[in-house]
Structure 1
Amino acid sequence: LPMPTVRSDAPGSGPLVDSFGRIGRDLRVSVTDRCNLRCTYCMPAEGLPWLPKPEMLTDDELVRLIGLFVRLGVRQIRLTGGEPMLRKSLVSVVERIADLDPRPTIAMTTNGIGLDRLAAPLRAAGLDRVNVSLDTIDPQEFVALTRRDRLGDVEAGLKAAQDDGLTPVKVNAVAMRGINDEDVADLLAWCLDRGYELRFIEQMPLDAGHEWQRGTMVTAGEIRSELEKTYRLTPLDGRGSAPAERYLIDDGPHTVGIIASVSAPFCAACDRVRLTADGQLRNCLFANSESDLRGPLRDGADDADLEAIIRGEMWRKARGHGIGRPDFHQPDRPMSAIGG
């Protein structure tokens, strides 16, 4: 996608715009950095030092900031983690977000563990849909990847989400060379049988402490080629700012998505901004700097002060994530602290 031209030299009023004319409409909110899996590509077996509770945003602080973003034009709130369902007040937080005016769409990215219990309460509170991260349906492979024997719990969570109306239920999978890259068609068949919408994601250099080599990444082209050994894929138009390139499967009605964050980045259409569980604002998943909202918030900043910080951070958003450039550096914080 072509990059938009620079609009002016300073942020102003109106939409939440960056210096390239992109408008922020999608806020990703990490509600906790804790997780109940120990995925090999995300964290060590012993886990990570979790954020101390006093550093975490309270429910009131979280909802106030989200409300401010909504007033600035954000129309979708995606709750992430860590594992968002580990925040005990999650149902209440969702309910309070749903009461905002204008009401944003509320989505959640989760590993699915515990969703069998929480799907109905979350739906009643106002959650609209879920994305469940699941890289493999092979029980032994799941244990090897996550260091936990919880595949059955994830399956139960997915079914509950569908039964309770959190639809379309989406499954996010990372294809990894030598691990699950030859099983992508099997995972798609499994999702099609159950009515889930599958999206494959290229593995990205997301986590501090985990070395990433582009040459070992399974590309979107390779994923598509592997799927086309079994299915006929037809590209769909109308992607907009959505990260996934979607394909009609065997003339429909079902689709599969492939997110080529590295090999075919979609930075030109990016409308996302991120808020961490400890109140730091990031204008890109791969940013190496943040703006603190928690400190000013607790020091008594009014909405105008906070809006100025938000607009300034958004204005500094780079043209693209820069993966592959000599000066690219992986984020200093682990993915569980940044949020998906």
Structure 2
Amino acid sequence: MWNKRALIAATVMITTTGMLAACGASGSGHDAAPAAAGKPLVDKANWPKATPQRGLAKGLSLPLEAYMQTYADTVTLDTATRHLQEKCMAGYGFDVKLTVAGATPPPNDNDANMERRYGLTDRATAAEYGYGLPEALTDQPRQKVPDLSEAQVEVLTGHGKPTKAGANGSFVAKAAPKTYNGKKIHAKGCAGYAAEKIAEPAADLQLVSELNGRSFVQSMDVPAVKKAMGAWSQCMKGKGYEAATPTESAELVPHTDPASQKEIDVALAEIDCKRQTGLVKVWFKAETKIQKQQIADHRGRLTAAKAENTKALTAAGAALKD
């Protein structure tokens, strides 16, 4: 939310090739590039909780979160999509194993990113990692993308493998044949077939994401937030750090892995000054008010988006039982 490090906590890390991105599968590939002995590929214990469990943001949840897709939702949809794709491929005689969802969980449960929405808030984590993330979130099992043949790519995506064309480095892909071994290929391949079955509400959820970003930006102009931010900045100055916002404090020292003592000191100062000035509480209160008004202004579309997400999850559940 604030900088490159904070954005790590706001983004679900998905590693795919351009070819498999069209498949709707999350995570990297299927065969784990060795996970630690005894560790499962998907460990739900590492999945983010619905709300922060400790620190200054403990238990905080913004109104728009009720309309967001949770990480568990995402995993369910991706798992069902993968299942449908593999089943579809099997219909053409291909035994293809695609990506496993849920193996590389993000630090946050949804787009609100409450853990770091207002900068660092968890002192215990900062004392060990500075502005970095816990090892459970950075030392995750990698998965190997399956090496598909040209025919498998065509059946899966509805087009051939992308090839580089021209001096500008652009890639193009030729359309797939109409059929494979006499069986008609779906217009957008098995990936398109699975997407139609699940009908994930990406377009509808985009509004939620946009409103979430707007409320954050607007909240920074609220007088109470400006006042609290000024007090926070003075507190940081008293500790020897010149920073007008948490964005600036995060850039005072370079991030290293493991975190240096200097980085940890700045991180702890940022959190301690937030506790002293009540910045997180003030900011959260201001943004809550803004989001409540957003919901009132867009209730119809938000309700429809939530209903579409529920519908997609129902379809995913049915697909996984098949």
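Out of 1, 2, which one gives -0.87, -1.42 for log10 I(q)/I(0) by the Debye sum over Cα atoms at q = 0.12, 0.15 Å⁻¹ as computed from the coordinates? Could the numbers behind the result be given before it?
Working: 1: -0.87, -1.42; 2: -0.92, -1.21.
Only one of 1, 2 returns -0.87, -1.42 for log10 I(q)/I(0) by the Debye sum over Cα atoms at q = 0.12, 0.15 Å⁻¹, namely 1.
Could you figure out which one of 1, 2 the value -8000 for helix-only ellipticity at 222 nm (-39500 (n - 2.57) for each DSSP H run of 4 or more, over all residues; to 500) was computed from? Source structure: 1.
Ranked by FRET efficiency 1/(1 + (r/R0)^6) of positions 71 and 111 (r between Cβ atoms, R0 = 30 Å, to 0.05), structures 1, 2 are led by 2, which has the greatest value.
Thinking only about relative contact order in percent (Cα under 8 Å, 6 or more apart), which of 1, 2 has the largest value? When relative contact order in percent (Cα under 8 Å, 6 or more apart) is computed for each of 1, 2, structure 2 gives the biggest number.
Bear in mind these aren't lab numbers, they're just calculated from the coordinates by the rules spelled out. All of these numbers come straight from a predicted model, not from anything done at the bench. Cβ atoms are built from the backbone, for glycine too; each structure is taken alone.
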